[in-house]
Structure 1
Amino acid sequence: MSLSPIGAFARAHDPDRFLCALFAPAEAREAIFALIALNHELARAREAATNPLAAMIRLQWWRDAVEEVRAGRPARRHEVAGPLAAVIAQGGLEPDDLIALADAREAEAEEEGLATEEAFVAWLRGTAGGWSAVAGRALGASAEEAEVLRGLGAAYGLAGVLRSIAAHAGQGRCLLPADRLARAGLNAEAVIGAPDAPAVLDLRREMAAEGLTALARARRDVPRGLVAAALPAVLARRDLARLARGGALPQGRGVGDRLVVMLAGLRGRV
């Protein structure tokens, strides 16, 4: 399969969503690739920054880049900004939707982290959930369908946070909500210092089980044309089930994960 530069970028930096995007209609695929690439850049704003202010500046850079395209100005010189601008100019993605994705990332850039479960859920729905909703809109989803996709995408986001506790700790970060940590006798510093401690693993199992239940409630049939935006939920279900059992997750995706996504995509059902 011949890929555009933005398609190759998406495959290299977010293979999960790239695989899902292959089940989008051909005419919409470049838009989904550009959305994957933007999401990657927004997600790494805090990872690549030395402090919260620098992360906020990175997020503002992307908001400004989107606004400039809306105003008819030339695209910024950047391997993602250029293709993204082309998709926006063609009507493949809505600027307001993309700015909302950047706005949602501010919560993780704050030095104090996410204080409550309510804030944590809102962040998941705005980031990973927002990606699925925006992808759905690019594929023609109604407002109601986009909200279903948002819930499915949020489950993928939760699985990602839970599987990345140790990786985030290595960066000096903890994205779990402070109130939930406190109920488990933990705080962010304790998680960062010992991400594999029994209390942390117990909390991970508990949150994974809750996420699995929430995903079962959120799961709805979506039109076949929207399945690419819903497919991350297939991986979320597998990851959350493994974590709820206390199992370890491999670093990369195995053949089984990829096959399940492909089967769901071919069937048009998640």
Structure 2
Amino acid sequence: MENKSRTIFFVSDSTGITAQTLGYSLLSQFEELDIEHFTWSYIKDKNKALEVIHHINQISKNGEPRPVVFATLSDVEIRYLVSACNALFIDLLGTFISPLEREFGIQSSHAIGRSHSIRNKIMPYDNRIEAINFALQHDDGASLLHYQKADTILVGVSRSGKTPTCVFLATQFGIKAANFPLTEEDAEDGLLPQSIRTFKQKVFGLTINAERLQQIRQERRPNSRYATLVQCSIEVQQIENLYRRLQIPYVDTTSTSIEEIAALIMQKIDMPQGPQSRRAYQPVV
């Protein structure tokens, strides 16, 4: 029987985030694969490279299937050294850099950690700090000021993931995201609260499985009415009915990663020319 268990190494001369992001995207296509993963960051010299190689080769010596290495190593010598390990070596930078050099007609700098500087050019640091402050000031309906400046307003029942999503959108993309809790009374009225009704075109809804919501609320307020499965089920059903009736786009956060949630929100608010450029929302089908 084929062994569906593999050891994965993410090896980088910087934080390793790029290697992980690309690697996980590829691995997600193999749902039956059982993986154990290790991340080696800031591999910038020969000694550290040899240490990584030792750990990678040790897997094969133990009789296990050879590991898979996803690498983002800018230094050619270090990259060549690690590529000689007893593993499937996937060079995430080299795969794309060479074709781009040929296309652009210029040599790449092979500099370490340049993705951060490019990101800062696209979305300046000050923009992200401003967006983070905006998210914190407009968290959970704490402030209703400046909603006209919001790029999006997330709504949903309590504990459906609004706050972490707003902070992620701010830190990663500089998006000014406010969030507003919808109550059982709001759903019964069949209308958005007056304070956000004017900004309906910016509203994006979050929902969640009632059983999962009950687990989260039980940790926050044990044995309360707020945390009962009956109450959670009622709120979720009513809120989803409200979304559909008002044609508010929404996403189920139960088993969706925050990165996926953010991507869906960005698709709906559409940012072809930065945060000030918007097309109208389309209801989720």
(message) Quick check on the output: -21500 is helix-only ellipticity at 222 nm (-39500 (n - 2.57) for each DSSP H run of 4 or more, over all residues; to 500), derived from one of 1, 2. Which one produced it?
(response) 1
(message) One of 1, 2 was used to compute distance in nm of label points 7 Å out along Cα→Cβ at positions 125 and 237, and the result was 5.2. Which label is that?
(response) 2
(message) Given 3.8 as the derived value for distance in nm of label points 7 Å out along Cα→Cβ at positions 53 and 229, which of the supplied structures 1, 2 does it correspond to?
(response) 1
(message) I have 18 for relative contact order in percent (Cα under 8 Å, 6 or more apart), calculated from one of the structures 1, 2. Which structure is it?
(response) 1
(request) Taking 5.5 as the value of distance in nm of label points 7 Å out along Cα→Cβ at positions 61 and 133 derived from one of the structures shown (1, 2), identify that structure. (result) 2
(request) Kindly point out which one of 1, 2 the value 18.0, 54 was derived from, the read-out being Rg and Dmax of the Cα atoms in Å. (result) 1
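Where a number appears in this text, it was derived from the coordinates with a stated rule and is not lab data. Keep in mind the model is a prediction, meaning the values are calculated, not measured. Cβ atoms are built from the backbone, for glycine too; each structure is taken alone.
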